[in-house]
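*Asks:* So, here's a batch of structures to check.
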Structure I
């Protein structure tokens, strides 16, 4: 049976120590998804590829898209990007920034490549959170980027993983439970929420 190849690309939230992990999966939501799928569906074969890189913005994905996505010819490509595109506007304002217009334009270019050069199904994860306060300036700035993810997903018949919605809803309902270690990077609960949100959105497509 041919393995179902699922490729994950993004920033440190996806990377999550993959280079220190002998399986190359890291210790975050990608690892949780791998372990869930291989134990829940032992008759199926999955190949996981994690190409997340710490600090990446969408411009960085663009520069490595052919080698790290197209050349792998995945069955599913799961993209999680946008946190650093906003966070750098807050902590590194001197940098050249990725505006919502830039983010939208580059995302469309990336997805055209997937559509035209692979047979992969497209999975777009909403950027999660910047701050445990749903009303933080970072979370307010993320709104435009989250909307873009939903818009381009429709354009390319992709599946949205509503991670931003899940995180904001959780924080509004459970303000005493933290999801991150530093307002951005996930703790174990944050990784679990990312994984379960991903599964709810896509599991039926994986195990038809």
Structure II
């Protein structure tokens, strides 16, 4: 990624905060300039419109989420790290949540994002499968043929549409509650495949009872 000027970086951070908190569709380039205390012309000198800002923000998000998602694909995580890692995934998505809350409209306006999001979905599936495979190889999970792949797809879908569902179902929640519920729902999908051969299943169920 090319190094950005301080002004460009400030524009992106300001836009990200406004998009996340007020909704991307409710924020204009003029709004971003006004919050920053600069003229719209000054903002336009750096980014020629809101869609160019969104593209730059997606590049940041894509870089960050790929680094997170590739970790268990490149090397298996330790057992305790799997649960911490789920929180990291949901926190990363939450930091750029406007993409997920307004995905259909953003893709319609910028078709290039469709292919890039599709590649992220594929990586999410690979990541979920790597996590499940680590637990299977450790003897904690047991799958029939095809079940691990199917569960990986469901988890990838959950990562992608969790915020939309929560907004429609519950409307308002604190960031911590949103992320806790995201992790909780992911673990609920996994728990039916536990082998219950050691203390791992009871520890996981205790965690779920504390979150539910």
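None of the figures in this text is laboratory data; all of them are computed from the coordinates on show. Everything numeric here is computed off the predicted structure, so don't read it as measured data. Cβ atoms are built from the backbone, for glycine too; each structure is taken alone.
*Asks:* Tell me which of I, II gives 1.8 when you compute distance in nm of label points 7 Å out along Cα→Cβ at positions 36 and 116.
*Replies:* Numbers: I: 3.5; II: 1.8.
Answer by label: II.
*Asks:* To test your reading of the models, identify which of I, II gives -25000 for helix-only ellipticity at 222 nm (-39500 (n - 2.57) for each DSSP H run of 4 or more, over all residues; to 500) when calculated.
*Replies:* On the way: I: -15500; II: -25000.
This figure was derived from II.
*Asks:* Of the structures labelled I, II, one was used to calculate distance in nm of label points 7 Å out along Cα→Cβ at positions 52 and 148, giving 2.1. Name it. Present the calculation step by step, with values, prior to reporting the outcome.
*Replies:* Numbers: I: 2.1; II: 4.7.
Value 2.1 for distance in nm of label points 7 Å out along Cα→Cβ at positions 52 and 148 corresponds to I out of I, II.
*Asks:* Computing mean count of other Cβ atoms within 10 Å over residues 124-131 for each of I, II, which one ends up highest? List each step's numbers first, then the result.
*Replies:* On the way: I: 25.0; II: 21.9.
When mean count of other Cβ atoms within 10 Å over residues 124-131 is computed for each of I, II, structure I gives the biggest number.
*Asks:* Tell me which of I, II gives 0.35 when you compute FRET efficiency 1/(1 + (r/R0)^6) of positions 28 and 76 (r between Cβ atoms, R0 = 41 Å, to 0.05).
*Replies:* Values: I: 1.00; II: 0.35.
The correct label is II.
*Asks:* One of I, II was used to compute semi-axes √(5λ) of the Cα gyration tensor in Å, and the result was 25, 21, 16. Which label is that? Kindly include the intermediate steps, with their values, before the conclusion.
*Replies:* On the way: I: 25, 21, 16; II: 37, 17, 15.
Checking each candidate, the match is I.
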